[in-house]
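Read-outs: derived from the displayed coordinates by stated rules, not from any lab. Treat the numbers as computed from the prediction; the structure is a model and nothing was measured. Cβ atoms are built from the backbone, for glycine too; each structure is taken alone.
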Structure I
Amino acid sequence: MKKSTVGVTIILIVLLVALVGVYAFLTSKARTEAAEEIMTPVQTALSRDLSKDYPPTVKEVIKYYTDLEKCFYNEECTDEEIVELGMKARGLYDKDLLAINDKDVYLLQLKKGITEFKEAKRRIAATAVAASTNVDFFTEDGYEFARIHCGYTISENGKSKMEARVYLLRRDEQRHWKIYGWDSANNVNPE
């Protein structure tokens, strides 16, 4: 009887080791596939469907816009990706801003700006969007507006400098905050 118990035990141990080996192989393969599926910043920015997943707050609109800018200026993009990213940016613009920025002219200027930025060996090292509690909300001419500050750390030839912008957003008919315009913080009077 002892020989059969030892034989069964050995078979069970071999089966258990085989099961653990198969499990380890499959989980390792799954991790490798998951690692390959990690999206680049450009792919992440382009994957957002603004018709279904529009940023809900003023801060989130500007955060997504700065993510698009980082893709423009920091990543190696194809012409097609630049056009797609540019259209995502335009999806954040207010209808009045779109009206004064022809799509084709906008895309030409965007590509030129990207080329000049990269030729100057510049890079957006970091962005800092003001906290939601620091958004200045006001009403004018029957429209809801919001003003928010955003800081940029720009590196150029190994040196960093700070730039700041003030974005003005207007709420549209769907209650989405849209970028109405922006200017350097140096040109904006504090209110």
Structure II
Amino acid sequence: MAENNEVPGPASQRVWDPLVRVLHWSLVVSVLLAWVTREGGGHWHEWAGYAALGVVALRFVWGWIGSARARFAGFVRGPSVTFSYARQVLAHREARHLGHNPLGGWMVVALLADVALTGLSGWLYTTDAYWGVKWVEEMHGAFANALLPLVALHVAGVIVTSQRHRENLVTAMIHGRKRPPSGRDVI
């Protein structure tokens, strides 16, 4: 991981508000707990899934009414901008974004959607109407398994972006600050 050049202080800029950061790490913990309790975890697995659903619900609301960088409209870009950015990444010419870059924005959407679908299908499986129904169980498993490549891509994107732009995005998601924009950085 790149060294941390964005130590909080006067030479840094607030990027992510406390609620975004708390929800991010709460989702990490709840999904991880649900994953490790998937076989024989019983109530631990269910409650971790409900916690993940609650986090997603709060993040969804905050994505509409929260701070500027928390709002989906502030970081989810259209296809042409996103594909253009992807081409720039492949050519090693992408601009640094103060908040989420276009690929990161869509990763947020994909992760939230997949966690929501995993949690909802898991809840459905616990209802009287769908308890023991094979297709519901398989759907829940498919959504859960789809999280693995999404998380891997997310972590890889964080590592690559941290290295290319010489800033530690993991610590930025802890303290909420990054170095101020300069040059061709995107605010």
Name the one structure among I, II that FRET efficiency 1/(1 + (r/R0)^6) of positions 38 and 54 (r between Cβ atoms, R0 = 25 Å, to 0.05) of 0.85 was derived from.
II
Rg and Dmax of the Cα atoms in Å, for residues 14-93 alone computed as 19.5, 64: which structure among I, II?
I
A value of 13.9 was computed for mean count of other Cβ atoms within 10 Å over residues 110-117; which of I, II is the source structure?
I
Origin of the derived value 1.02 (Rg/Rh (Cα atoms, Kirkwood Rh); candidates I, II)
II
Which of I, II yields 2.3 for distance in nm of label points 7 Å out along Cα→Cβ at positions 70 and 86, as computed?
I
Could you tell me which structure in I, II was used to calculate FRET efficiency 1/(1 + (r/R0)^6) of positions 118 and 174 (r between Cβ atoms, R0 = 25 Å, to 0.05) as 0.10?
I
With relative contact order in percent (Cα under 8 Å, 6 or more apart) as the yardstick, tell me which of I, II scores highest.
II
A value of -22000 was derived for helix-only ellipticity at 222 nm (-39500 (n - 2.57) for each DSSP H run of 4 or more, over all residues; to 500); which structure in I, II was it taken from?
II
